[in-house]
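S.K.: Have a look at these structures, which come just after this line.
Read-outs throughout are calculated quantities, based only on the coordinates presented, and are distinct from any laboratory measurement. Note that the structure is a prediction, hence the values are computed from the model and not measured. Cβ atoms are built from the backbone, for glycine too; each structure is taken alone.
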Structure P
Amino acid sequence: MSANLELKNISRHFGGLKVLQDVNLKIPQGGIFGLIGPNGAGKTTVFNLITGLLPPTSGTISFDGRDLAGQKPYEITRGGIARTFQNIRLFKEMSLLENVMVGMHAQLRYGNWGLLATSGLFRSEEKRARERARELLSWMKLDHKAEDTADNLSYGEQRKLELARALATEPRLLLLDEPVAGMNANEKTDLMREIEQISARGYTIFMIEHDMRFVMGLCQEIAVLNFGRIIAQGDADQIRNDPQVIEAYLGREDDEPEAAA
């Protein structure tokens with residue numbers, strides 16, 4: 001299976017702390033891939049390395065065969081990788097439409113001279129951006145609130161808006177960092193359907209998530225990270241029944257403290 005994103009022997013150290021050690025991952029083109037693991041396993045560090053927020057200590061990361069080493073985050077975004085964050089990052093005083101349009105700045109073609117509001121190119125590009133922003137909001141069932149300010153949205157709706165803004169960069173790979181964190185059961189069910197629809201439109205999705213039911217219900221393939229190393233990879237049934245995964249999440253019986261005599 002061809003890999004859209006590939007991590008080869010990736011390690012990341014912070015001084016003497018080895019957060020990631022020799023991580024190898026291949027994210028196939030199309031479909032939904034999950035990365036799970038206990039708190040502190042190094043999952044968000046993986047995303048920060050992919051998106052250029054951190055450099056790896058060793059190893060290589062390539063996307064569509066292109067080495068990402070030395071690229072700045074905005075260059076990686078322009079190259080087709082977008083992400084959401086654990087902590088929502090929206091312009092809360094701006095409208096939903098404006099928030100999504102912010103994500104399109106790298107896609108607009110008018111350049112510096114075209115910024116003149118009187119230019120025909122500016123007007124046509126602005127019209128195109130607004131139409132695309134409304135379309136993306138409709139994917140998230142938010143188009144009826146396009147002119148509302150983001151601050152007026154519920155927590156679950158803010159998560160969806162952040163996803164729409166990430167899609168506005170026209171990515172081929174979408175990284176979702178705990179997309180259902182803080183959501184109630186109904187919001188999680190709604191977002192699961194919408195992520196499935198996004199995948200069906202041809203986007204590759206790579207997610208980190210603590211909600212095991214959500215991950216198991218969505219992902220065709222899942223990798224498990226523990227103490228900075230990949231300990232298992234496979235489909236939901238394989239991961240659910242893997243002894244190393246069970247131990248990583250639940251511990252071993254002989255790890256339990258002895259009862260006081």
Structure Q
Amino acid sequence: MRVRIDGVSVVIDDTTILGGVDLVAEASAITGVIGPNGSGKSTLLRCVYRALKPTTGAVHIGQDDVWRSSARQAGLRTAVVAQDHDLDNDYSVHEIVTMGRNPHKGVLDRETTADRAIVDRALERVRMDWAAHRVFATLSGGERQRVLVARALTQETPVLLLDEPTNHLDIGAQLELLDLVRELGLTTIAALHDLNHATAYCDRLLLLHAGRAVAEGTPAEVLDADRVAAVFGVRSAVVPHPLTGRPHFVTASITGSAEEEVPSDPTSTGRR
């Protein structure tokens with residue numbers, strides 16, 4: 001299911017957090033939202049999953065305006081794995097994953113055999129079925145993240161939103177999680193920090209800087225040396241990955257080369 005973000009702005013206490021951002025996330029594709037800290041990545045995702053209402057603009061999932069729909073309707077279309085969660089860590093893994101079924105149930109409805117089967121399949125898919133009866137708080141960071149992905153899967157939504165999904169994970173857990181997300185085939189929007197993850201796993205990218213959209217397109221179109229220097233303040237080059245052959249970013253401090261001048265315009269498309 002397609003997600004369309006039209007001119008979304010967020011202004012809080014006279015400060016513009018997002019300014020007129022547009023984005024189209026195509027069905028079954030992975031769209032990465034990248035940018036430095038404070039660029040508005042998480043704020044944009046929160047507008048999509050109804051945690052923060054835009055000051056102006058609209059978000060459509062399919063033909064439906066997210067902010068003209070009910071929270072329950074949104075929960076049937078969009079699942080989210082956020083950076084922070086307000087879960088009680090004393091819940092078991094099974095209990096947490098079962099929460100993903102809430103949008104499908106009435107207030108007084110109990111867990112059914114069908115619900116349990118869906119939960120079991122989700123835990124198997126993220127390879128956490130062995131931990132179903134473990135207390136969530138006893139798991140490692142990577143294991144908890146996979147459990148939260150399983151909870152999102154039990155919602156059975158066409159759209160998945162991920163806010164810094166690899167935060168605090170070791171490199172093996174990062175790649176395992178991103179491989180899993182790619183296998184799901186859902187319409188996915190993911191806020192990412194790592195440019196190599198963005199290049200390797202995303203079909204398209206939106207680059208944000210200071211709340212503004214700098215560029216949108218394929219990774220090759222968006223991530224050129226001038227833009228990376230202007231937005232992230234580092235020198236970069238793209239080389240073939242020695243193991244996979246895919247494009248791979250290497251970076252260095254901008255202060256390491258006194259002769260080079262950092263471009264001041266992040267919308268520049270020139271290459272050195």
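S.K.: Assign the value 0.75, calculated as FRET efficiency 1/(1 + (r/R0)^6) of positions 50 and 178 (r between Cβ atoms, R0 = 30 Å, to 0.05), to the correct structure from P, Q.
M.R.: It must be structure Q, since only it matches.
S.K.: Can you tell which of P, Q yields 1.5 when distance in nm of label points 7 Å out along Cα→Cβ at positions 82 and 202 is derived from it?
M.R.: Structure of origin is P.
S.K.: Also, I was wondering about something else. Between P, Q, which one scores greatest on mean count of other Cβ atoms within 10 Å over residues 74-81?
M.R.: On the way: P: 17.8; Q: 21.4.
Of structures P, Q, the maximum of mean count of other Cβ atoms within 10 Å over residues 74-81 occurs in Q.
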